[in-house]
Structure 1
C-alpha cells in the first residue's frame, strides 16, 4: 500500500490553512491595476504563476510595457516593519550598485495592500542558474557576496529575527515534537537523534566564537544582515554576471550562512570551491576563519528547519501536491539517517581553504 495514502494526518499547523484561498486572478489584477493607476499604467490581463511556495509570485503583463513580477506575501509570516526593513536593505545594496532586484517604489511605497493581501512589484529580470563548478563564476559571486556583507555589517536589523540554534533548530524541533507529523514508532528515535544533532550544532557554534554555552555576553561571533537563502536558484546569471533575487528570508546571522550553500561535492571539491569564493569575497569584506566550523552546523539546522517548514505549511493545498513524499514513514526514516550523518560530519575537522 502506498505510504502517502496511509500516513496519519497532522493535528495542527501554526499558520492558517489555505491562506491564499481568496487570492483569485481577478483580485491579483485588480490589486495591481489600482497600484499602477496613479502612474498611468495598467495590466493587460496576462498573468503567469512563477515557481514559489512560501509566497505567491506572478509575472504580470503590462500594457505597452515590459512585464512586472508581483509577490503576494504569505499572510501572518512577516509584519509590515519586517518586510519594509528587508526592502530598505535591498535599496541600500541597489544604491551601492550591487546587482540585486529591488522592489519598485510606486506612490511613495514599496509595500502595498489590497483586500487583506500585502504585495510588492518588481522589475522582471531574467537569468540562468550559475555554473558553480566554474572558478570564475565562484569568484564573481564571491566578490558580490563580499559587497553584500560589507553593507549588511553597517547596521543591524531591528525587527527581523536572527538565524541561530534557537530559531532554526530548537524551535523547529519542538514544533515537530508537539505536532502529530512524526510516526509514533519513529518519534523517540527522531527526538534522540535531533537532540544529538543540536548538541553538535552548539559545539560548532562555540568553536566559531559564539561563547561557551552560546553565552551572548562572551560571544565574538559577528552577526550581520544576510541574504539568508543564497542557493543557486536565488542567484541569476547572465553574460554580464550574477544578480541576486528574493531577500524574503533575509535576517541577522553569521556570514557563512550565505556562503555554504554555494558548495557541493566531496570535501576536497568543496574546499577548493570555498577558496575561490573567499579569495574574491575578501576583496571587499574580511572573512572570519572560525566560521569554517559552521558549515556542517548550518547544513544541519537547515535540514531540521526544512521539515518543520513543510509541517507548518501542510494546511496550504499547494504543499501536499508539491511535496507528496512528506509525512510518510520513509520520509522520517531518511531524516533520521541524514541527521546521523550530520553528527559525524560536525565532529570532523572543518574544511580548510586549500591552496
Structure 2
C-alpha cells in the first residue's frame, strides 16, 4: 500500500507495505515460501514481477516498501544481513583502483573487509580514520576517492560523525557518502535528509527488535539501489529469506514506540551511571559529557539505546556481569532485553558495551546497583 507522507511515523510503520491477503482476506501479509512463480504465457517477462525468489520475493518487497516509508529515499533493497548490505554496497560501487574512506570505529566485519581483503585481493585502496573530525576526512581525500562511509553512532564506542559536514566534503570531490545508521534505530536520525547518498541498516537489530531474525537494508536513489540490488541480491545471492523478512516486517510496526523506550531508558541509566559508586566513566551521546554531544544533539532526535561504561576496578568486569539478573550477557543489540558485553575500541582499551532494552528503567538501575554492591 503506498504510504501517505502526511501520516506520522508510527502510522507509516503500521500501514506502509500493507494490503489484505486477496486470497483469504487475512489482515496480515502472508508468509510466501515459494521459490518460483508462474510467468506470463506470452513470454513477456517483466523483471518487476516475481519469477525466482532469490531475485525478488513478496515478503522482501513488502518489507522494502515499509522501510522506505520510514527512512526515505527513492528505493530500498533488503539483503541477508547488515554486513551483506554494507560490504555488498562497497563491492557493487567500487572497482580496482578506487579509494574508500571509512570510520575507523565501525562494525568488525566491515573493518576486516576493508583492512584484510579490499587492498590485497581487490585492489581497492582504503583509509580508516576518525570521521568525527571533518578536517581529518577532508585531508584524506584523494583524486580516486569514490566513496566515504561513516558509521554514526559508531560501534562500539558511540562516536558521532557530522553527516551534513562530511556529505559536503564528499560531494565537493565527486564522491558518494554512505552512512551505517544501525545504532540510530532509524527513528532518531535521517541521514538522507542531511545529504547522505546511501543509508544502511542491520535490520537484525532495532528494526527487527526481537533478536530473532537477520537482515540488512540499503536506501538511496533508485539508480544506485538498482546497481546494489543486482550485484548483492541477484548476482551474489545475498537475499533475505521470506521468513526473516516476514518476522522483521512484524517488528517494524512497533519500532517508533520501542525506540521511545530505548531512548528514555538509556538516558536514565546513563545519568545514573555518571554518579554510581564503582563506575569510572560513562559514554552516551545524550550526556553533555560525551565528546560529540553537540553534533549528536544537532542531527539526532533522541540518542538511541547504546552506551559504554567501565568500572573503577576493571579486573572485576567478569564478576560484575555474573551478578547481573536482568541484563543478559550476550552480543548483538537493539533487542527487547538489555544486553551487556565487554568490547574494545581496536586500540586495546576495553569497556562494557551496553544495549539498553525496553524493560522498566527502575529495574535496570536496580540491577546495576545490586551488581555493583555485590562486587
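For the reader, a short list of remarks on this structure follows.
- Among 1, 2, which structure scores highest (criterion: relative contact order in percent (Cα under 8 Å, 6 or more apart)): 1
- Structure with the greatest value (metric distance in nm of label points 7 Å out along Cα→Cβ at positions 128 and 344, set 1, 2): 1
- Structure with the greatest value (metric distance in nm of label points 7 Å out along Cα→Cβ at positions 40 and 136, set 1, 2): 2
- Answer label among 1, 2 for the case where mean count of other Cβ atoms within 10 Å over residues 24-31, calculated from the coordinates, equals 11.8: 2
- Label whose coordinates, when helix-only ellipticity at 222 nm (-39500 (n - 2.57) for each DSSP H run of 4 or more, over all residues; to 500) is calculated, return -9500 (choices 1, 2): 2
- When mean count of other Cβ atoms within 10 Å over residues 160-167 is calculated for each of 1, 2, the greatest value falls to 2.
Laboratory data are not the source of any read-out in this text; all were calculated from the coordinates shown. Just so it is clear, the model here is predicted, and its values are computed rather than measured. Cβ atoms are built from the backbone, for glycine too; each structure is taken alone.
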